[in-house]
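Have a look at these structures, which come just after this line.
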Structure I
Amino acid sequence: MNDTLKKFEHFEQSNDLFDLTIDHVPVWERIRNTIWNSIRFKNSRKQQNRITENLDILKKTYLMLKNMLVKNPYMSKENDILVYGTGRRRLEPNNKFWDVYFDPIYKSGLKNYIHLERPRNASHYSPIQTEDFKYIDLILYGSQIPLKLGLEKPTIPNNVNKELIEIKEKIKNEFGVNVNIKTLVRDNLHLRKTRHFLFNKLLRRINPKVLIIECSYGKETLIEVSKSLNIPVIELQHGIITKHHLGYSYKNATKRMFPDYLLVWGDYWKESAEIPLPDDRVISTGYPYLDYKKEEHNNINTRKQVVFISQDTIGEELSELAVSLSQYDNFDYKIVYKLHPKEYQKWKGKYPNLLRADLRVVGGDGPGIYKLLAESSIQIGVYSTALFEGIAFGLDTYVYKISGWRSIEELVNNGPAQVISSPKQVLSLIGQSNKNEKSIHIFKNNGVKNTIEEINRIKNGGSTYDNTK
């Protein structure tokens, strides 16, 4: 993947793709991550599902119409802080669904905010922890109506059309992937036109001093509107940032519609990619939700237990490693195989060997990932975010050297993890902890306090940043 990434970045530069604009809108940065993922996944069915929404139209229409009367964002009063939430929540011990990036800081004292709640799979969680929230179905689904009906289509000049066709053919020849770039650009500009109008009306109504989001790619239009109104945009880190993640890594390039500030979990992440911001705008604050979970599980005793952290993309190979390790008589650790939520329904068919192995498989009805991390002493995975969280819990960390592992190779090269390629290596490494001083830089302490302080500082004196300079 390293060679493919270098090839892709060279392709961008040699074809001047960041200079591709339509009506002064930089279009490549809006579709870049989608194109790269298409190349990574080679047009697999999995990736096509990520690119194209396939939700029930009637259900979305119902939510849109309901949002006119219930939790309508355009009925909001002016407020200092506007938050664009995730739509994905976790059920916590208080039997409420939490937005893991924002509810910890709301609960700990962030005031005067309005939280925009995104739908997930055309529905909303209930009951939720968040108090001051509005639904945003009206904007997300309403903006799709002109696109679906073919109304107010954006005009793409003939010379740009020709260039898009040429780029499509070059990508096909260079990477063996057939991507309809013209359609991606047209649909993106179509949605931008409607959403620019709707977001502009909303931000002018609420008049916030700062906008906070948890994932910037895919929200270029919202960022564009916010910058035009001189409202600083803060992004909270929501996952792994690496040079392989082209939502954040811009080698020899920049992204115009990028947040003005990026609050990262620790100093480690500042160096993990070429982020298109000056150093003083990439700020280490910690991970508030992780702090909550560590405190929640601080009374659990560690045992001789290995937890395998699975993902649906690498589960077949990782499960075979777990089965092989369980067959060693001299391995006296309990083995837990923690499934990813996407594997809950299909693991018995995909990984039948797990059923016959001397280990415990944990799915949706078992203990959560943080309890498993708290009680285990070793973790094994490939490139899951949970590996980083396990380090915060003090686990010895082994990265299985299969496809995808290079996404977090810096955790091996400059962090506390060690790479393995066989069960014998696991046996030989036990007891040889590779923890070092860089472990503490992955997650800064006091994440809740630091994040609230930084948000308030930017709210009261922050500024937008012009990435074109």
Structure II
Amino acid sequence: MLKKSYQQWKRILDVMLSAAGLIVLFPLFLILVLAIKADSPGPVLFRQKRIGIHKKYFYILKFRTMRIDTPKDTPTHLLENPEQYITKTGRFLRKTSLDELPQIFNILKGDMSIIGPRPALWNQYDLIAERDKYGANDILPGLTGWAQINGRDELEIPLKARMDGEYVQRMSFWFDVRCFFETIFSVLRSDGVMEGGTGKKPEQEFDTDNMDTGILISVIMPAYNSAKYLLKAIESVQNQTYPNWELLIIDDCSADNTAEIVQRYAERDERIRLLKQNYNLGAAAARNAGLDAARGKYIAFLDSDDFWDKNKLLKQLSFMEKNGYVLTYTNYQKFNSDTGRRGKVMKAPPKMKAKDIYSNTAIGCLTVMVNRDMAGDFHMPILDHTEDNITWQKILQKENAAYGIDEILAYYREGNEASLTQNKKHSAKLQWKTYRKYYGFSIIKSSFYFARYALNAVKRHL
């Protein structure tokens, strides 16, 4: 009942905002019209048959981005060599999503809403059928939506439909506000835009049956006063379905019996090695000691109070070997340190580039795997909070991007007082310090990235 009431108010907001948008954006419309006409012959606007509410047909409006001889009613990713059809102005319009602006007229007419599932092509039967499962065909399609800001062209159809269904369930004024502002950030970063619109994420089918078990994975585990939680962490590595690993546990001058526990395990399992620090220097220095001693082609990280799913190494290695990636990460789930009750799932972004890490710390260190043959030797800077994200960023400055596996393969302990990340206020201060001291950003630039960092942090914890 509340959602039905909101949809009525939403229509009023759509009309008011789209009318205001036409007035404010009129100069931009004029500039784009002139650019399109100067670039290639043909009409300025492109009309295409789409699926609207209750699967009724309507014609969507866009600025034309392709030549007039492009095959009709064919998704860009299904064209043979789509690059040959995209105009120079069209490439810019697609990257910035400005080609979608004429849909303001569709919103005024009532065919669309500002926020909602993107309207499917009339012949995208697989997407239409998937959306039927979630009721996503029974609301107005949108100019932007939840799926758009979580992958856009990179999302496979089942995941896109599932996210559209999630929007239907969560639809409210504040959720629409969130989608609107996240769209702005997404457009500024060109998130999820793939030239030619492949509509495919990196292959996430794991060919685990034919996996080469001759590849060694080095697991780096810093440990400080970890006796209370260490056993579960070690045993989660020992229980991995992929057998060829070495576990390097670096004792950072613990005052409890952490070193004795590790030594007992090492005596029973030759894949486990104990390294001892002479001084307590923190997690980054301990990880660096492990990196220096590691012999594996791949490096994975696990803190001594967290643990893994038994298929973590096997699935992640298969994903990386199949696609040739330098760095990958996965979803992880938080659990209460005292009760063991599992809580919030932290979703892995489909793709992260070096510049994204300035404002998004979504990559969990306990989920990361690095191909050291591709990345080269690396170390973490000796800091007290953001050393892991800085490390991923340095690796990605050499390579194109890191990719996420949309599956919970790691579990993160909450409620442990020894954890630096428990204090969110402290974390925010350290993030600001990283911008100003480590990167040397100006106050204005630091403020810009900090605002995006805060928004992404709120998004992850909602």
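Readers should treat all values here as calculations from the given coordinates under stated rules, not as data from a laboratory. Keep in mind that what you see is a predicted model, and the values were worked out from it rather than measured. Cβ atoms are built from the backbone, for glycine too; each structure is taken alone.
Starting from the value 37, 27, 22: which structure in I, II was semi-axes √(5λ) of the Cα gyration tensor in Å calculated from? It was calculated from structure I.
Taking distance in nm of label points 7 Å out along Cα→Cβ at positions 106 and 162 as the criterion, the highest value among I, II goes to I. In this comparison of I, II, the computed figure 14 for relative contact order in percent (Cα under 8 Å, 6 or more apart) is attributed to I.
Taking 0.05 as the value of FRET efficiency 1/(1 + (r/R0)^6) of positions 10 and 66 (r between Cβ atoms, R0 = 30 Å, to 0.05) derived from one of the structures shown (I, II), identify that structure.
Details: I: 0.05; II: 0.40.
It traces back to I.
In this comparison of I, II, the computed figure 3.2 for distance in nm of label points 7 Å out along Cα→Cβ at positions 18 and 130 is attributed to I.
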